[in-house]
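What follows are several structures.
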Structure P
Amino acid sequence: MKAILFLATVCFTSSIVHAEELLPPITQGQRVATCGHSFHVFTYHQVEAMAKLAGLEHQVVGLSSIGGSTVQKHWDVPEEKSAVKQVLKTGQVDVLTLSPIWLPDDAIEQFVKLGIEHNPALRIAVQEYWMPNDEYNPVYPLDTKKKVDHNATDIGKLRDATARYAKDIEDLVRGINQRLGKDAVVVVPVGMAAVTLREKIVKGEAPGLKTQAELFRDNWGHALQPLQILSSYCHFAVIYRRSPVGLPVPLAFKAIKGMSDDDKAKLNTLLQQIAWDTVSHHPLAGVMKPVAAK
């Protein structure tokens, strides 16, 4: 229920998070490693490009890319073949990004333990992603062939499905942090941001985008550039605890065909604002100051 209420708040209010409620932005370039599938792995280089546009010496230091993967599949890769395990053991990683599909996925905590052992200051960012097939159906094998009309999706039902999945991720993160005794693991609320963007499209408030289907290259939900860029802005905001609003249009926009440069610029600003509004309001994104217990 808390997740549902949180998502409704992000989508329907324009409440402002004041500077004094936020942790200071990170001004030093971060060394980032990533374990990801096709709903996530593009952020590895897109965030690097965004950080460089922001004048940050961002470094990508290790990538494990496996299609359709649970985090467990990345953990099962032998160390001698895993660039991420190898770099974590050097302690030279500031942020590790992970992208589970459905839970449970015990390897998330295994990666956390390995990383923290070698760098106690490591932050682990767990992606909460948009709903494949526009539904919450946490089963394997994944139904990648289901026919879905993204334009016919009811936003209210999608919001509810996203909130249920978000609660799974939030419960997982809270549990790991409680066992660690510190808030090393944070959430990247990509799915919530995606719902907001889709609502904007339905209302005709997303420059250059006319239909929800323009976010996806297939029924299952693989992201096209607008959704990819939104996800990457969410990751940038979490990794650097700062708003991406005002950054130039990234090169990734060049892949969007049939959209004017003016609409690309306006859409870029909208994606930046949605990303920051979503991240800065999320209590587990690592951006807000912890609320003192009463």
Structure Q
Amino acid sequence: MQLQNEFVKNVRLYFEEQGEEWLDDLPSLIRYCEKKWTMKIGEPYELSINYVAPAILSDGTEVVIKLCIPGEGFQHELEALRLFNGKGMVRLIDSDAEKGVLILEKLTPGHTLASLEDHEKAAHIAAKAIKQLKTPAPAQTILPTTKAREENLRKQIISHPNGIGPITRDTLDRALEIFTYLNETSEQHYLLHGDFHHYNVLSSGNGEWTVIDPKGLVGEIEYDLIQFLLNRQTQHAYEVIGQRVETFTNELNLNKKRLLLWGYAHTVLSTAWSVDTNDGSYNEEFYRGIDIFQKLYELHFKKSDMFL
């Protein structure tokens, strides 16, 4: 098999030896799936860390097959797909938990929300998608809560006591303090996507849009919107993010104060995740977002509140 170079690089980077073994076994896994589901798997889409491709079942039904490295991340995605049960979310047709396989409905025409140049229209569509996803948190689930994101940031601080990339220790400490405050004062918990952004919202016909690729998380709706706020910025990032904040706050009846605080805390974490410790590179849009969320907060609320 001729695999996409970036895909191979990512799998090796994130999964190391396990990833190498999985890549070696990928051809036989594809043959296994074709036999088990009596399907023909086509050429893959542009890949990140999972092997995703269109497929046709023996009765002519078009589906999408997603091959993942078995583990916690896969289990959380499978759990989230089952819990959303097609409510605003791509429908799960079948799965093989042991081998990390998902068989999903194929969305047509399938272009992503990133294809819209109108940022305001995209924000309104995203708000509608979140309304469709809105589901109370289950009483029992294997999914982590936003407390796990707080703990991740805490571990990063321990590992990088002098700061990470462009992020100072003071900024890390402030973000952790805000994470802790928000988790301790959180009241309404929902089933969250966990990685909601433009590229995970696909057109599904008749002007409708459907969400894909949930990571699976439990927490406040406000938290689930931060990655969307960060993505697809322009040179007018402050204005674009500010407009999105107003759209989400109004259409989803959100707590703007908590939305902006989550924005600051998660943006620090996202920036930290993006830092390459080998060459010092990082996502500059995310880093710019830290200052934007602080300024938006200070525009609407008392400056001292952010420092709790």
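Bear in mind that the values in this text are calculations on the coordinates, not laboratory data. The model shown is predicted, which means the values in this text are computed figures rather than measured ones. Cβ atoms are built from the backbone, for glycine too; each structure is taken alone.
Comparing structures P, Q by distance in nm of label points 7 Å out along Cα→Cβ at positions 119 and 271, which one has the largest value?
Top value of distance in nm of label points 7 Å out along Cα→Cβ at positions 119 and 271 goes to structure P.
Where does the value 1.1 come from, among P, Q, when distance in nm of label points 7 Å out along Cα→Cβ at positions 47 and 223 is the thing being computed?
Corresponding structure: P.
Which structure, out of P, Q, was helix-only ellipticity at 222 nm (-39500 (n - 2.57) for each DSSP H run of 4 or more, over all residues; to 500) calculated from, if the result is -13500?
Considering all the candidates, the number was obtained from P.
Can you tell which of P, Q yields 47, 39, 23 when Cα extents along the principal axes in Å, for residues 103-254 alone is derived from it?
P
With relative contact order in percent (Cα under 8 Å, 6 or more apart) computed per structure, which member of P, Q shows the largest figure?
Structure P comes out on top.
Between P, Q, which one scores greatest on mean count of other Cβ atoms within 10 Å over residues 191-198?
Largest value of mean count of other Cβ atoms within 10 Å over residues 191-198: P.
To which of P, Q does the computed value 0.97 (Rg/Rh (Cα atoms, Kirkwood Rh)) belong?
Q
Which structure, out of P, Q, was mean count of other Cβ atoms within 10 Å over residues 31-38 calculated from, if the result is 14.0?
The read-out comes from structure Q.
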